[in-house]
Each structure stands twice: as structure tokens, then as C-alpha cells.
Structure P
Amino acid sequence: MLIVIDTLAIGAALCTAVIFGIDVLAAVVLRPAFRELDDHTLVQVTGRTHRFGNQRLPLPGVLSVVAASGATVAAFAAGHPHAGIPAAAGVAFLLVWLVLFNRVALPINKTLIAASYADETPSNARALQDRGESIIDLRSVLQGLALLAFCLAIALA
């Protein structure tokens with residue numbers, strides 16, 4: 001059963017690392033770079049970037065939650081609560097991240113995607129970007145904590 005716990009926790013960690021890396025990149029590199037762009041260019045770049053992210057990143061996001069949930073159940077079922085507790089914490093961090101993403105970032109992403117492909121620049125483009133960026137540090141921390149939790153689950157299994 002330890003192999004199952006470790007395999008699921010490793011899968012959760014790897015998938016979480018994908019999203020964690022993207023969120024950290026956004027916080028550390030893209031946010032300051034986007035501040036230097038005029039509004040039209042900002043909409044074009046962010047809209048098109050979000051389009052590809054929205055198309056390609058749900059897979060590792062969903063797999064991280066599924067694998068982490070499986071690791072949690074397997075750990076508790078096998079009588080390894082010392083591994084199950086951090087795995088469960090990782091699931092909780094990912095679920096909070098999902099709520100933030102779906103309530104704040106995703107609607108903004110959709111607006112910017114539509115504007116970029118219509119070659120329009122919303123009058124509130126900068127405000128939209130600022131609102132989306134306002135949670136990127138928190139999103140990065142949540143993903144980092146989830147990744148750490150899955151590493152702990154692996155170490156403690």
C-alpha cells in the first residue's frame with residue numbers, strides 16, 4: 001500500500017509543481033513585465049496567454065486534485081495518518097486555490113481572451129489585470145504549500 005500512497009503523492013506533487021511554477025512565473029516575471037505594456041498590448045498578450053493556459057492547464061490541475069485525494073484516502077485506509085494528514089492538507093490548499101481561480105481569475109481571463117481576439121481594448125483593461133494579479137501571490141503560496149504537503153506525505157508514508 002505504501003507504493004500506492006507514494007505513487008499518488010508523487011503524481012500530485014508533479015502536477016502541482018506545474019501550476020506552482022506558472023503561478024510563480026506570473027508573480028515574479030510576468031507581473032512586472034506586463035506593467036510596462038500599453039493597454040492594447042497588455043490585452044493582446046494576456047488574452048492569448050490565458051487562452052492557451054485555460055486550454056492546457058486544467059489537465060495537471062485536475063490530476064493534482066485527483067491524485068492527492070487518492071493519496072489521502074490510501075494513506076488513511078492503510079493506517080498511515082502521518083502521511084494522510086499532509087496529503088489532506090495539500091488537497092485543502094488546492095481546493096482553496098481552485099475557488100480563488102474560478103471566482104477571480106477565470107472571469108478576468110475570459111474577458112481578456114474575448115477582447116484580444118476581437119482586437120478590442122476594454123476601458124478597464126488595466127483594472128482587470130490588476131485584479132487578477134492581486135491574488136497571484138496567494139495562489140503561489142497555496143500551490144507551494146500543497147507541493148510541500150505532498151512531499152511530506154511521500155516522506156512520511
Structure Q
Amino acid sequence: MKFETFRWLFPVAITLHNLEEAIWLPGWSQNVGRWHSPVGRYEFWFAVAMLTTLAYILTALSIRHGKQSLATYLFVGYAFAMLLNVFMPHLISSLFLHRYSPGLATALIINLPITALTWRLAVRDGFVSEKRCLLVSLGVSVVLLASVPGLLFLGRHLFSPPG
């Protein structure tokens with residue numbers, strides 16, 4: 001399998017994962033204590049919609065700009081961030097809480113193999129260099145993690161009921 005043909009599986013995987021989270025995470029977050037701050041349905045939907053849209057945009061830009069482009073590094077960095085997301089918070093929170101964490105099924109069954117293969121194929125096929133991509137991937141992971149509170153805040157203020 002080639003990176004060029006495999007690439008579109010990433011945003012599809014993110015879509016399925018974010019749909020699972022959008023359905024169950026807001027309710028789950030209301031009673032898991034320090035593992036997750038309570039989050040409202042609409043603010044969470046807004047945040048995952050923005051992050052899902054970003055996956056499609058980076059995929060399209062990576063296709064357009066090709067090998068060794070900033071867009072491809074950012075795309076593969078996003079895949080790496082979602083690979084980390086399989087373990088923290090999904091797997092670790094499920095283990096520590098002794099209960100299912102929304103998103104765990106799609107994280108393990110879909111995201112784990114697709115994001116790991118995305119990274120591997122991108123390096124193997126010369127779309128990114130491994131060292132540079134690891135640095136970019138760590139940076140993208142930090143930026144994405146840091147963006148979540150801002151997206152939730154924005155969603156809360158855009159979609160909260162009046163009053």
C-alpha cells in the first residue's frame with residue numbers, strides 16, 4: 001500500500017472517532033471527576049467539528065503540495081497526535097476508571113492502525129523525513145492539545161442557550 005492512496009483513510013478515521021465521542025463523551029464527562037472536566041454537548045460538538053474539518057483540510061493540502069511540503073508534515077503530525085490520543089486519554093482513562101471511555105473502540109480499532117500506518121508509509125515513501133517529522137509531530141500534538149480548551153470555550157459561547 002502506498003501513502004498516496006492510503007492518505008484519505010485518516011480523515012475518515014477521525015470522523016468516525018469524533019462521532020463516537022460526540023455521542024457519548026458529553027454525558028460521560030459529567031461524572032468522571034478529575035479525568036475530564038464536564039463538557040456540554042454543543043461546545044463539544046463544535047470542537048470536534050473544527051478538529052475533524054482540520055483533518056480534511058490538511059489531507060487536501062498534503063495532496064496538493066506533495067512530498068516534503070509543510071502541509072504534508074502537518075498532516076502526518078496530526079496523524080501522530082491522534083496516535084497518541086489512542087493511549088491518552090482513551091486507553092489510560094478506561095484502565096484507571098475501570099469503565100469505558102467514549103472513543104476507545106474507534107481509537108483502538110480504527111485510529112491505531114490507520115495513524116500508525118499513515119506515519120510509517122509517509123516516511124517509507126519519502127513524503128516526510130523521519131527526524132523532521134518527529135519534531136513537527138510533537139509540535140502539532142502540543143498545539144492540538146492546547147487548542148481544545150479554546151475550541152470548547154468558543155463553542156460554549158457560540159452555542160450556549162440564551163439566559
Structure R
Amino acid sequence: MPFQATAVANEFLTIAKAEGEDLTPMKVQKLVYFAHGWFLALTGQPLISDRIQAWQYGPVIPSLYQAFREYGNTPIGTPAFAPAQIGGRYTWSVPTLESTCPNREEISRARQVIKKVWDLYKGYTSIRLSNATHAPDGPWAQVYKEGVRSIPIPDEKIKAYFQGLASVARK
């Protein structure tokens with residue numbers, strides 16, 4: 001069962017905070033994208049339920065853009081919130097992996113990949129992560145059209161790209 005992108009973003013924010021690191025909206029966007037890609041490559045299943053789109057500056061998850069856009073290029077100060085229905089009433093809650101998936105095994109597997117992605121990419125700047133998403137043979141480059149926003153990037157393209165990265169890494 002895929003997770004809400006905001007829950008995965010909040011997981012990265014929690015890990016970063018525990019290590020005394022700040023995350024900007026762009027870095028969170030790219031970390032969630034990389035986590036989704038690696039999860040697809042390793043498990044064959046999507047990590048997030050949100051669609052990823054090709055925007056001018058790379059892959060974007062619109063729900064994360066909306067959740068964190070007020071921060072611009074400054075550190076994110078609060079976790080993402082999402083609407084939740086509790087007892088027939090709508091309210092706002094902080095999505096977590098546990099609140100979006102009841103399966104402990106899936107949560108554990110997701111956390112392992114998220115932590116591994118964090119360990120691999122935490123030292124990268126937002127710009128370096130963004131540049132990596134613009135690889136000429138990458139999913140974004142395959143679908144992006146100048147001046148057109150909101151083009152979906154199919155999970156199949158993301159999966160194939162990250163499987164290719166994994167096969168190169170094994171050599």
C-alpha cells in the first residue's frame with residue numbers, strides 16, 4: 001500500500017531533525033522522489049500514492065509543493081498537514097507512515113529505504129539533487145516539454161531508471 005507523499009516527507013523531516021539538519025522544500029521534494037524511485041526499483045511497488053509531475057525545474061510532487069511552498073528556499077519549520085476525517089468531521093492532521101498504512105511490515109520496509117536514501121543523499125545540496133533529477137536519460141527528461149506544466153511522470157519510467165542505476169551500482 002503506497003503512502004501519502006506528505007507522510008514520507010514528514011519521515012525525512014523527523015530524521016533530519018534528529019540529526020540536527022534542516023531541510024528546504026526543494027530538498028524534501030527531491031528526497032521523496034529518490035525514495036520513491038529506489039523503492040520502485042527494489043520492491044516493484046510504489047512508495048507514494050501521489051503522482052509525480054515534470055515541471056520546469058524537475059520532478060515535483062504537487063501535494064508537497066503545496067504543503068511547503070510558504071517556506072520558499074528557507075528551512076521547513078513544521079511538518080506537512082493533511083485533511084483527515086475523524087468521526088464524520090474533517091480536521092487537519094500530521095500524516096505519518098503509521099497513519100497512512102496499517103501494515104507493520106510495509107512501514108518497516110519503507111523506513112529502511114527512506115533511511116538509506118537519507119544516508120546516501122543527506123550531504124547533497126538541493127541544487128545538486130535537482131541537477132541529478134535532470135539526467136538526460138532520466139524520467140523527467142523523457143517526458144518534460146518546455147512551457148508545459150503538470151506532465152505526469154509514469155512510475156514505469158521512474159522504476160526502469162532506478163533499476164538501471166542499481167545495476168550500474170552492482171558492477
Given -0.47, -0.68, -1.08 for log10 I(q)/I(0) by the Debye sum over Cα atoms at q = 0.11, 0.14, 0.20 Å⁻¹, calculated: source structure among P, Q, R: P
Which entry (P, Q, R) yields the derived value 4.0 for distance in nm of label points 7 Å out along Cα→Cβ at positions 78 and 110: P
Percent of Cα pairs over 14 Å apart, for residues 54-133 alone - structure with the largest value, from P, Q, R: R
Of the structures P, Q, R, the one that -23500 was derived from, the read-out being helix-only ellipticity at 222 nm (-39500 (n - 2.57) for each DSSP H run of 4 or more, over all residues; to 500): Q
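Throughout, read-outs are computed from the coordinates displayed, never taken from laboratory work. For clarity, every value in this text was computed on a predicted model and none was experimentally measured. Cβ atoms are built from the backbone, for glycine too; each structure is taken alone.
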